[in-house]
1. Once relative contact order in percent (Cα under 8 Å, 6 or more apart) is calculated for every structure in P, Q, R, which label goes with the largest value?
2. Upon calculation of distance in nm of label points 7 Å out along Cα→Cβ at positions 56 and 72 from the atomic coordinates, which of the structures P, Q, R produces 0.8?
3. -13500 is what came out when helix-only ellipticity at 222 nm (-39500 (n - 2.57) for each DSSP H run of 4 or more, over all residues; to 500) was calculated for one structure; which of P, Q, R is it?
4. Of structures P, Q, R, which gives -0.48, -0.82, -1.10 when log10 I(q)/I(0) by the Debye sum over Cα atoms at q = 0.15, 0.20, 0.25 Å⁻¹, for residues 40-95 alone is computed from the coordinates?
5. From which structure (P, Q, R) was Rg/Rh (Cα atoms, Kirkwood Rh) calculated, if the value obtained is 0.95?
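Values quoted throughout were computed directly from the atomic coordinates according to the rules given, and no laboratory measurement underlies them. Keep in mind that what you see is a predicted model, and the values were worked out from it rather than measured. Cβ atoms are built from the backbone, for glycine too; each structure is taken alone.
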Structure P
Amino acid sequence: MNNRTVNINDININITDYHGLLHQISSALDNKGRLCIAYTNANSINTSYKLPELKEYLGRFDIVHPDGIGIKLAANFLYRGSYGGHRFTGSDLYPLLMNELIRHNSKVFFFGNTDEVLGRIAGNNHGLQVAGLHNGYSFDDENVISQINSSQAEILVVGLGTPLQERWTAKNMERISCNVIICVGDGISVIAGTRQRGPAFLRVIGLEWLYRLLSSPLKYFKRYIIGNPLFLYRIIALKMRKLAG
């Protein structure tokens, strides 16, 4: 895995590709190591301005991978092409991850989303060992941690959304016996096959967010119509501060 990082608003983001990250996960599972993984996208960066503690939570993770075109463009703008030409999205990563876990015969616990979505994971990932399921809307920390550890799962998938999932994981990671913990946000819907993705050509050019916006304008208006220009402004401000310093 590439160990280079870029720093955006005091968040260190690992520059990696799918193969590199999957290799790290496989190594942790094979060697019974410990690995905690989160992601950062444009929304995460915006959230870190409103909730600075998110930066502290993310700092406790071993790997923070990029998610989406916004981070790629921001990293290349701030650090002169340091990101490179490849793209990295969680939505493309998670199916690859499930295939890797099936190959490893790894036990997986899913925590987050709704009971209905969780119930579709096994059927959408034939051969996956689902060690346990718990929704992300009605839970008690002690009960969830007890269920996770009792399940003997090797990997925990957390999908509570930002910043709740980062806060929860940072607070409880030392009490969880899994070898790998990965935060995926709404990626659980991708894993379950319940979230319809945009056309391939939009994914290639980094505009899948536009499909989500057009499909659910009320849900995503604030995140994209307000959030994207705000993210752009903040990246330009960081660049100006970097040049001035």
Structure Q
Amino acid sequence: MNENTIDTAKSKYFLYIAISFVALLMISNTVAVKLIGIGPFVFAGAIFIFPLTYIFGDILTEVYGYRATRKIIWSAFVALIVMSLAYLFVQWLPAASFWGGQEAYSTILGFVPRIVFGSIVAFFIGEFCNSFVLSRMKVLMNGKHLWMRTIGSTIVGEGVDTIVFVLIAFYGTLPLAALFTVIWSGYLFKVGYEVIATPITYLIVGWLKKAEGIDVYDKGINYNPFHISEKV
């Protein structure tokens, strides 16, 4: 059944998908500190996990609509801030005299302002771009060609996310050529990840629409990211 609204409180699976989305985001930001070397390429540890948040974002928008996804993006945004502040608070607390892990804690979970700020801002802007593009494409294409929507929205969302994060986190600390390399290598990997995962996205979206009995089309809605009081 095609709808413009959905009561997410009565949904069977919305809560679980939303929790998974937030959990994957927090995990990816925690493991991002490790650098992984694969041949000539160097990636942050989150490179294999963070793209999943865009896949979950696609699923949320495609099935439940932009308005429902907007609230989940805000929930994840707040969760990221709370997690970062919690890491910082624990880092500042005095370590026990017999515990020798303070330096390791600071290295792995320590608060690096530019990187944390860049990650949070990039996520916020990128996810809203991703959700907006997918939502508008769905209406314009009358729900056809899901693969074009998921890949197209990822091209925009991940592009914005990657550029914003790298510029905030590393501009001025790396040569411009290195910044460009970090941006395009990470971006191409993330988009490729989405392309490979498209068949799985198809299966999940199709199953969810059938199980929930819904297929939300965002017609005539307010796309303002800050308009979170709107009912869904």
Structure R
Amino acid sequence: MARIFYLLYGLVGYMAAVGALVYLILFIAGFYVPKTINSPALVDLGPAWLINTLLIVIWSLQHSVMARPGFKATWTKFVPEPVERATYCVATALVTWILVYYWQPMPNVIWDVSGSTLGTLLLAVYLLGWVVVLASSFMINHFHLFGLQQAFSGARDGTAGEHKFVTPLLYKIVRHPIQLGVLISLWAAPTLTEGRLLLAVVFTIYIYVGLRYEEKDLIEYFGDEYRAYKTKVSKIIPFGPKGK
């Protein structure tokens, strides 16, 4: 019975996380969703810059804290290891929904080149950034990243399976191509409003701070294998400084 639960819960976590990611992409771009980054607020909570910053911080804390080994060690005393990542995905979907729903509009325009050749180019770069994110996830193990592999492994033999260290394709150019893709998309804005700028700035800070902790965890988990990797490949800027 538990193994059927692992399978079903893993599927729920996967669909929730992927759905939240797609919605966030459309929310930022201003496409095809009921509320976008510049839509009127559904609930007026006060100063937009403060509320939005707090929303991004909440989103970031969930991503970082739940990914730390210390948290996982405690968390898996209550949540079975095969669905620990699926639970992380459900939590990610929840905080993404909170971010989108409570986002306060900051519509003042800094630049707007939409409809021009430059605007079309920036939109293409925005979409390319998310393609890099998706492609990078499949290069290492998309289904492990979204918790589905662990759930399937739990349904098969009751374990969460192994996580192997691999560096294919884009991972030979930068150590964190997923974060690179996110950064590309954050800053490729045909229409840059104050809200979009705030999102880009705070998320960029989060990415660089979060990677410091993530790399410490990777060194602790993979040891000398990851230390050697650091000396050969730059962190996030292609062909940038190595070992940092």
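1. Q
2. Q
3. It must be structure P, since only it matches.
4. Considering all the candidates, the number was obtained from P.
5. Derived from the structure labelled P.
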